[in-house]
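Listed next: structures, encoded as structure tokens.
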Structure 1
Amino acid sequence: MLKHKAVFLDRDGVINKDSDDYIKNWEEFEFLPGSLEALNHLARAKCKVIVITNQSIVNRALAPLEQLQRIHRKMRETIERTGGYIEDIFFCPHRPDEKCSCRKPKPGLIEQACRVHHIDPADAVMVGDNAKDIQCGQSAGCAYTVLVETGNGQSAKKELASKGIRPSVVVADLLHASELILNEKLVRSN
């Protein structure tokens, strides 16, 4: 039986291309190469895949909540058409200055997901492209944290190194991350 029962994924820079201007509508959303295939593999292995994402476009008034929900609905529909499945999506709508408890790097979203879905974080992996994702996963007690080099991965490596924080592994993209997860090739960094 697969030991990683839950896989938490950041959205922008992991599943889809990120943008300095934010992803404000479905027309701006573009899946990264290999991400749909990775999600298919995780679904076939019966992993509980949950998206954990900061989406301040709502409280920045760049897009209404309904628009974010439309993006997520269309994303899920596309993923399901290609054989993947997203169990749930947890997002933080707050701006950084609002000092909420759910905005990554704080662990609030993962903690909420664990409560709702009865997940032990010790059975979970957090995959992200940002230093905040790795810090969030580690703070929440995830067994492993995987940094992907897509999105902000290159700058995240430098930021994490400057803080003395090490992800379990650094890989090229979500497809490579899924292969390590499914083949149980992750090694704790500490």
Structure 2
Amino acid sequence: MKKIPTLFLRDPADRKRILSEVHPDCRWVLDGEGVATRKYDGTCVLFDDEGVWWARREVRPSRTRPPGYRAVMTDEVTGKTVGWEPIANSAYAGYHDEALAADRRTFVPGTYELIGVKINGNPEAVRGHALVAHAEAERFDVPLDFAGLRDWLLAHPRYEGIVWHHPDGRRAKLKHRDFALDPTLVG
């Protein structure tokens, strides 16, 4: 798991704002090389090849990493390290257990979004808690320009955003809040 870059560059003076300039690592999205999928608003969990569940965890530079933590990468701008902690050590362990108990499918290795009533205020409006496989996320046909994406995301406030998947494994994201914070942004 690597931190997914935002499709457009962030304003260095205000990191909450995006600019209309495409991130150099994400040009492939505007070239039409990826598949756009729904970004769910929950917390990411991993089911690994050994059948072990992990929770995504971000650790600030001044904080101690939790027991069993597996660092994946450190963001050069923020200094935050992104990685995995055993789900049993996570604040979401009980909600994850509830989601597993309610779901009868056989889980395959991969990443999932844990959503539900106690996760981020339940923006996905589900009862209880559930796991959504990222590999099975809803797909979208969206515009491929700044103004078109702004208009599309503002017209779909129920979605946290979009994640594009390139066939070679690269990903890019754009969140509704990137525009909702300043809907006057123009390309």
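Computed from the coordinates by the stated procedures, all read-outs in this text should not be read as laboratory data. No experiment lies behind these values; they were computed from the predicted model shown. Cβ atoms are built from the backbone, for glycine too; each structure is taken alone.
For the reader, a short list of remarks on this structure follows.
- If you line up 1, 2 by relative contact order in percent (Cα under 8 Å, 6 or more apart), the top spot, with the largest value, goes to 2.
- At a computed 1.06 (Cα Rg over 2.2 N^0.38 Å), which of 1, 2: 2
- With FRET efficiency 1/(1 + (r/R0)^6) of positions 47 and 63 (r between Cβ atoms, R0 = 30 Å, to 0.05) derived as 0.50, matching label from 1, 2: 1
- Computed -4000 for helix-only ellipticity at 222 nm (-39500 (n - 2.57) for each DSSP H run of 4 or more, over all residues; to 500) - originating structure among 1, 2: 2
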